[in-house]
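Scrolling down, you'll hit the structures one after another.
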Structure P
Amino acid sequence: MREEYDRAKLLDEVWAEPMMVVAPRYGLSDVGLKKLCTRLQVPTPTRGHWAKVKSGRGIPPKPRLKLYKGNPRYLLKPPEAQRHRPAEPEVIDERLAAVIAYEQNPANLIKVPTRGTHWHPLVAATRDAFHATYKDSRGLPLPGGKGINIAVSTKQRPRALRIANALVRAIEKRGFTLVAGKHHLEVEMFGVGLALNIFEATKRSDYEPTDSERAAKARGDWSYWPRYRYTPSGCLEIRSGGYGGSIKDGPHQVVEDQLNKLIMRMAKQALHIVGAREEWARAEERKQIQRREALAQKAIQDAEKEKLEALKAAARRWQQAQAIRAYLAALEQTTQSTGVGLDEAQQHYIAWAWAKADWLDPLVLCPDAILDQKIEIPY
């Protein structure tokens, strides 16, 4: 039976010493102990209590413990194994560890030049692929073709291209490649393609038509007003394969300073996908093994059923043969009892019938020239 927490003892402990001193006795952190006290309805000292104790002034008295009215399960201590279970060290993939070590080396810091850029061919092709007619749902211009997916305002485009140029060169320097994806270029890491997107956040507001648009509507001219207006924020975000591998401008750091972090996140995401694929492959292999074993067992079972059906058929034939013999014996006895005896036709019939009984009997080897024939009728 599981032990219950002693609420009175816990109250005395947390008012006698700071949380960080008491917490290890319960196998918890100070935050965890605070949460435990809340669940057990044990009042704890407020912020600054121990400073008052140290100064000796204005020390509030220990409160009285009230009757517990919470969930009775909260009073139960966790199992012993759970309370003293050591934390398992995190296992890091060697490939990811190598990427992290490389990216955290100051010598490998990715720098984005502000001018004098030597354009990578893929970035130059993306730069030249922008057309006024290609826009996303927010009205931001997009490059045509299958270049790098850049969805930013015209004002932020030079910056986005410089970032993309530095990132692409860094990716190739590290042995990774850019490959054609379904829609845009993807970064291939450890056999996994991660979509690379440079995105500018926008602020959405209700659309306010211009005076000319209002006048056109008043005249009855055809006009279309979108529901919202999107204003570029100037904040860039780089997404790779999803939100788990993204970086963005923040109050203290811009994306230019986080490209090494992005590559680490991309590697982690790619290896996570690799691990998921490997686990799926292992599960599929286990499934195939189970299927082969089940099929082998099913074949054994089917063979056993076939033998059983053959046995039942043989038993039925034996019973039929025995019934025919009993009938023939009764027929002979009845005929002889009349004193007339068997004529030639009756003798021929009885001989024929005994032969058929022997043919039916699986215990007697007696082939039949007519019944054993295999007659194939041509069509």
Structure Q
Amino acid sequence: MKKAVIDAFNKVFPDGGDVKTYFAPGRVNLIGEHTDYNGGHVFPCALTIGTYAAVSKRSDNKLRFYSVNIESAGVIETSLDELKPSDEAGWTNYPKGVVWAFEKRGMKLDTGFDMVIDGNIPNGSGLSSSASLEVLTGFILRDLYGFDVSNQDIALIGQYSENNYNGCNCGIMDQFASAMGKENNAIFLDTADLSYEYAPIVLKGAKIVIANTNKKHKLTDSQYNARRKMCEDALAILQKSVDIKGLGDLTPEEFEEHKALLTDPDMQKKAKHAVYENQRTIDAVKALKAGDLDEFGKLMRASHESLRDDYDVTGIELDTLAEEAWKIPGVIGSRMTGGGFGGCTVSIVKDEAVDNFIKTVGENYLKKLGYEATFYIVEIGGGPCAI
């Protein structure tokens, strides 16, 4: 990948100067979905797949971008004086948004740059290709321009840019997982205060398998923002009677005690998911630490069922993948991962069952949906780096 991105840079920008190469990972969330903007816990890990970049500083204020993955878009050129989102900018709204967010924090670039990217995260799969690109850009800006920011700062800047430049009201999980990833560890993150701990993932004869529905999702065009708004409205109602800062502050028992305050049945279901999913995530990490993979798997299934029945973000594609997975002997757990509305499931599958899992789930998905799912056996990797 490093050679490929450098070769592409030299071909597209033959006048480029000192070229440096970088990487930032995608992520998969093992459990804890739609909790990160509700002040709850999440349990993501960085992957060894991600986004690569070759970058060179310029002497003027131009910004030139090229993606090997979207060759048809060609070179997209803009400048430091044109940091406004636009449809014409396409994918470059993500790196431009990070430059804009750095400037909002008083870190203004003195020159522009040329950037070529090449990624091996399937686009629109829910494995955080956008967060990977945001974290990658932040890491590059720190390295090239000498800005004094930590990896955690880079995550927060990436989230700020996605919320305020790209218009998706995502929580912090995706950027945090990419920026703070650690090999063979997931991150148990409390999104209320950003306290976190690394938890070793010891699977003992099992693999993490991602199944891609191949139905692309785009969160800014989906019901994602609507779900977040409903949770915020539920919180405001509950706060009149309960001293909480986020839905993640409630235990399931406390929620049951006060849920009648939420007279809209749909709002009550959305808030219930946020509260119960937070507790499932806490319980899942305890199970993992105790070496109880079977309990972890049961909680993964319960998470998917809640996302299907209460939060209503799965759809026939994700439900088919998860429900077919649950039938396969040797599947410890399976659930949708990411924002939903398409994207991927994540499954923990015993080694001896992996081939049968991919074959059988794949065949049944094709029969029901009429097109194929794609499967990836993934490994847990580290955070962003120069390569």
Structure R
Amino acid sequence: MLLDKPLSVHAGCSVNPEKAEAILTDFDELLECYRQARRRFPQIMVTVQSQRRYHPAFRRMRECIAEVTAETNCPVTSVQSFYSDGQWRMPDELLDISYHGFDQGYGKAAHSGYHFFDIVPWLLQGGETSGKELDAVDIHAHVTRPDDVLTQLGVQDHEQLFPGFAARNPYTEAELRAATRLFGEVDAFISMAYKSSGRTMTLGTINLVHSGFSQRGSLTPAHANLYKGNGRVRHENHIIMQGPFQALHFHSLQTLNDGTPSTDPTALGHERHIQVHVFRNSRFRPGWSKYASLDFSALTAASDSEAALPTQESSRRRATWEFLAYLDGRRTREEMSSELTSHRRGATLMAGAYLSMAQQWIGASPVRRLDFRAAPKPAPAPQARVEAAL
């Protein structure tokens, strides 16, 4: 079975801690069902289409991390991730458009956040060694909701920006604020402290933005759902530090995403722009190159026999090809890149982000600590749970 992501989300999880907790409970229940199914059907396979695991740039960065760890025993010590998709919603669209909207009590962290909740732990794993395994994480989320967005750019602002907006919009600002009170997050800046035996091993941030730089310029959207086209422009970067030994910078920056391939895909701002910068401490280890740059062409040349381009579309295809290769007997379980069993950490970060949001909503602590072991202890058998309760 090839699953999409996120694996689950619950209405109201950004305002109700029980709904947020259920995101992780769902995963653990699904994982236990998978384990039981494998006992009966050993060849069964469940994999998740988390395409960044298949992307040549992320694969190369994980290799770089593992190379430096092998020589120094130093893990990743900090990671900063940022993603903006430039989805500009007009005030009435906050309420009227549900597709990838906020009316179910969740938002950006569920829309595309799982990509980053998944890929960051996957990268960190490349630097884990015996005695330096990550086993817990503290999570604190800061978010904006529609009420905040209406303060940034409100009804009157949009009436000034678009002369036709006043005639189209049936709501007052007060009505919009009241109607969207329990809506989910628009933007989320999430900080993490990854722990090993009680000590902080890695500091991290995952910052997710809907309302960033956009190329939408018209009042009436070209597509009704706002999620494809309509001026959405991707800006993504990751900055990874590995103590004093290595720094990795990933950048994918667009200026216009209209579906037209660029004649110069390496150029900044084009649809396929991508760049990985690798810095190493060559004075400590003279055999290291102090700097290397990997652009679209270099990452394409470094791809495997499947000739995967360093694009999200190609990486999604690779995820599908790998699953089909397993079904056809051409790939073993150990060779699979995204089996369900490897996704607990991503589910943990997503649940933790929503737990932080929800706890703040009810006036509780904004920080939540969660188990971050890659493989948690199996759930006790029903009889064992009863005996423990007694």
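Bear in mind these aren't lab numbers, they're just calculated from the coordinates by the rules spelled out. Source: prediction; values computed, not measured. Cβ atoms are built from the backbone, for glycine too; each structure is taken alone.
As an exercise: distance in nm of label points 7 Å out along Cα→Cβ at positions 65 and 297, calculated from one structure in P, Q, R, equals 2.9. Which structure is it? It was calculated from structure R. Taking mean projected area of the Cα convex hull in nm², for residues 49-168 alone as the criterion, the largest value within structures P, Q, R is that of P.
In this comparison of P, Q, R, the computed figure -15500 for helix-only ellipticity at 222 nm (-39500 (n - 2.57) for each DSSP H run of 4 or more, over all residues; to 500) is attributed to P.
For which of the structures P, Q, R does the calculation of volume of the Cα convex hull per residue in Å³ return 169?
Structure of origin is R.
Using the calculated result 10.6 for distance in nm of label points 7 Å out along Cα→Cβ at positions 129 and 337, pick out the matching structure from P, Q, R. Answer by label: P.
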